[in-house]
Structure I
């Protein structure tokens with residue numbers, strides 16, 4: 001979620017600033033925040049359901065934020081990867097983007113689960129689960145969920161596996177995005193032939209991996225014919241809206257159809273967006289930058305907020321206080337970005353071009 005940061009745009013100046021911003025695919029940058037916020041709303045709805053017994057999650061469609069992240073990731077990795085910089089450059093960039101914040105928050109959850117285990121429901125900590133969580137190895141919790149200690153890290157397990165496939169291709173000189181895409185397709189197809197009762201195998205061969213392939217495919221189309229996207233954002237967006245309206249029956253076909261296709265449509269709709277660098281646009285870029293921090297940290301802000309709500313809070317109170325918790329989550333993500341994420345990215349060594 002996460003690869004094509006426009007961080008530092010707010011520090012640019014003059015014509016160079018305009019060129020830098022327009023070269024960063026601002027639509028995707030802003031969509032990263034939107035995707036993270038969709039997930040925030042989804043988890044707010046889940047929390048309210050659990051705490052107050054609400055019959056439905058009014059934000060249930062927010063789950064598509066994860067699918068949007070995967071499609072964006074596939075697109076951006078294909079778009080930004082420069083084989084001439086070498087595989088080590090690629091790996092360092094990915095690790096410094098993902099690991100520092102994830103390890104910091106995982107350590108925090110591990111300490112909390114050890115000191116106050118009752119606060120974290122199904123999160124049990126031991127040496128094995130901690131090591132597997134830190135190094136992106138999928139495992140099943142006692143409740144059957146395949147999640148690390150920091151539960152939203154399950155998506156990072158997919159991300160890191162995707163990065164690993166891409167890095168392996170670069171290491172062997174297989175620089176076309178079609179190669180990792182083909183490998184993923186073959187792995188997913190292999191599940192129908194190779195039945196293994198092994199959590200990592202079942203996890204990494206999930207059809208969810210195909211959403212990275214959809215992102216790569218969208219990039220290849222964009223690279224070949226960028227003009228076909230211009231002036232078509234509204235029609236594509238309307239098709240996305242129609243697909244979301246049909247999400248319930250589409251889910252009966254497959255998750256990939258119900259969520260992956262709408263995610264591709266939304267990403268395609270924002271690709272042509274190239275606004276002037278106004279203060280509002282720069283703020284939206286900042287929100288895009290902090291989307292990773294927001295994604296990983298928000299559940300714990302929301303969980304605390306929901307537990308602090310009055311026992312008999314009505315719908316209006318739930319939405320009002322829940323909205324305040326969402327704003328607080330965004331504020332915390334900005335702090336995390338500037339104290340952990342951004343310093344780690346700036347500290348990453350940059351290999352010389354070969």
Structure II
């Protein structure tokens with residue numbers, strides 16, 4: 001039995017819950033800290049019933065006392081930090097909300113970790129910190145020039161972590177995710193937002209007739225006029241977080257490393273829609289929604305560093321990702337809250 005306890009902020013959310021499951025599969029004990037504003041109690045109940053070794057604390061990272069209490073009441077070994085607001089369009093309309101949640105929340109967590117002498121942190125960041133690509137594929141040395149407050153808030157949080165690592169010997173890994181998709185292969189957990197902000201999820205929901213599918217991407221300068229993104233499976237992402245904890249266990253104090261997590265391949269929005277139609281055999285209508293703000297034309301990852309330093313690379317194909325979503329949404333067409 002692994003006696004180490006990992007604190008997972010935002011562990012009731014989509015990516016966070018998959019990381020929680022990956023930790024439980026490795027026999028870690030887990031404490032989840034989540035305000036449930038965008039997470040779900042149901043996923044916690046499902047994981048606790050299956051694995052045990054899971055405690056849930058409802059609290060808000062914007063309140064320093066909430067997170068301080070977690071460290072005072074639990075012997076935490078490491079932290080996975082997912083808790084954040086992450087909608088590009090919303091960040092363009094309410095930037096202050098994003099800086100308060102993502103920047104202040106991270107600062108409160110770092111202060112609490114320092115006070116409790118917890119020195120290992122894995123942070124969930126985003127490729128949105130890069131902005132418009134200056135070259136492809138995008139590696140970790142690419143300039144960071146976000147085009148929206150969401151990306152800017154995540155970049156600011158990265159800088160907070162970098163300074164705490166330099167000044168206070170924090171050992172940290174930053175993961176810059178590209179576009180997340182999929183559900184657990186066995187259909188146990190998945191994405192619950194309705195509608196999701198994630199393309200592959202929405203396309204599968206359209207294919208299953210759960211809700212109309214609408215294109216919300218702006219017209220951009222790509223061959224078919226739709227944005228090109230790098231779509232990575234959520235279980236592959238979760239596995240990377242466990243590998244990061246193994247990596248930090250061996251590294252010296254003060255280490256700060258940034259890794260891209262993607263597949264290294266780009267697909268346009270229309271290519272994804274066509275693939276979903278092909279895999280599901282469903283020709284669903286494509287409507288037009290309000291174009292999202294703050295989008296850029298094209299991005300996909302160079303994942304060489306994650307392969308060489310962490311031994312991580314994606315294992316799931318796009319077909320497997322789509323099939324996992326079909327299984328999930330057939331069981332949970334309305335997500336967790338049904």
Origin of the value -0.55, where log10 I(q)/I(0) by the Debye sum over Cα atoms at q = 0.10 Å⁻¹ was derived from one of I, II: II
Highest-scoring label, criterion being mean count of other Cβ atoms within 10 Å over residues 160-167, among I, II: I
Value 30, calculated as relative contact order in percent (Cα under 8 Å, 6 or more apart), assigned to which of I, II: I
Answer label among I, II for the case where helix-only ellipticity at 222 nm (-39500 (n - 2.57) for each DSSP H run of 4 or more, over all residues; to 500), calculated from the coordinates, equals -12000: II
Distance in nm of label points 7 Å out along Cα→Cβ at positions 48 and 312 - highest-scoring structure of I, II: II
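Quick note: the coordinates plus some simple rules give every number you see, no bench work behind them. As the structure is a computational prediction, the values presented were derived from the model and not from experiment. Cβ atoms are built from the backbone, for glycine too; each structure is taken alone.
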